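Take a look at these structures.
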Structure P
Amino acid sequence: MVRRIEHARRALPSGAPRTRIWLRRVHKRVVSIATIQRTFRKLGLPRLARGRARTPKPRQLTLFEKPHPGDSVQVDVKVVKIAGQKAFQYTALDDCTRLRVLRLYRRQNQVSSLECFAA
């Protein structure tokens, strides 16, 4: 087992947690992390240099930019309350011009949707 731990450290420069995973996956042996670290010390193997902590890259939003106005229009419908009554707010956003159109309708049905697109 000591030879396997030494091989894991020299061939695959990894610490005790990864060595433990490797031993369990490849050799079907379960060894505690403390035992692996103790073995590293007894063999005189140097400590591994700490790597830099990776900071996640900020995700860039995918913008749908179309060459001509009206090629792609995103429509969102949500429920709003106006004077205690329920209404449906249709929001249409053009991907080319970023023009936004808001309309309010009493009902959410095909007639209201077609009116919103025709306007």
Structure Q
Amino acid sequence: MEHLRIPELVEFSAAKRFRRKLVGSEKIVVELLCYEPGQSTPAHQHPAQDEIFVILEGRGRLRSGEEEVPCEPNSLIRVPAGTPHGLTASERLIALIVKAPAFTSAVPPGSRQPPQ
């Protein structure tokens, strides 16, 4: 069992978004992301990995495929494997990302995807 207190792990950086792996196994990974206003994760996709974004604090927009949805506290957003997506913060934003399966290869949209 692992027990973490998320508020104690939050960290912001003026240079770029802060990202920290919290827990992981062969089947699942959970990461903490902290964004300052205007920071973003560029559009990318995971060929065989679903992602679930859980917004804890702050606001922004998540673009997934052709759709754009607001990120706000208590939002849960699922991005299916193979779907281009990216997130931009409009204010300080704290999110958890759950990835399954656990491998983390990502490719920019339109790039040649690695073999599965």
Worksheet item: P, Q: which one has mean count of other Cβ atoms within 10 Å over residues 24-31, as calculated, at 13.9?
Response: Q
Worksheet, complete the sentence: Re distance in nm of label points 7 Å out along Cα→Cβ at positions 8 and 40: value 3.6 computed from one entry in P, Q; matching entry is structure Q
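Looking at structures P, Q, which one was distance in nm of label points 7 Å out along Cα→Cβ at positions 72 and 88 calculated from, given that it came out as 2.5?
Details: P: 2.5; Q: 1.9.
It was calculated from structure P.
Quick check: 0 is what I get for helix-only ellipticity at 222 nm (-39500 (n - 2.57) for each DSSP H run of 4 or more, over all residues; to 500), calculated from one of P, Q. Which structure matches?
For helix-only ellipticity at 222 nm (-39500 (n - 2.57) for each DSSP H run of 4 or more, over all residues; to 500), the value 0 is produced by structure Q.
P, Q: which one has volume of the Cα convex hull per residue in Å³, for residues 32-79 alone, as calculated, at 224? Don't jump to the answer; show the numbers that get you there.
Values: P: 224; Q: 83.
Answer for the origin of the read-out: P.
Determine which structure produced the value 1.52 for Rg/Rh (Cα atoms, Kirkwood Rh), calculated from the coordinates; the candidates are P, Q. Present the calculation step by step, with values, prior to reporting the outcome.
Numbers: P: 1.52; Q: 0.95.
Going through each structure in turn, the value belongs to P.
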Worksheet item: When relative contact order in percent (Cα under 8 Å, 6 or more apart) is calculated, the result is 14; to which of the structures P, Q does this value belong?
Response: P
Response to the item:
Comparing distance in nm of label points 7 Å out along Cα→Cβ at positions 48 and 96 across structures P, Q, the largest value goes to P
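Here, each number is a calculation from the coordinates, and none is a lab measurement. For clarity, every value in this text was computed on a predicted model and none was experimentally measured. Cβ atoms are built from the backbone, for glycine too; each structure is taken alone.
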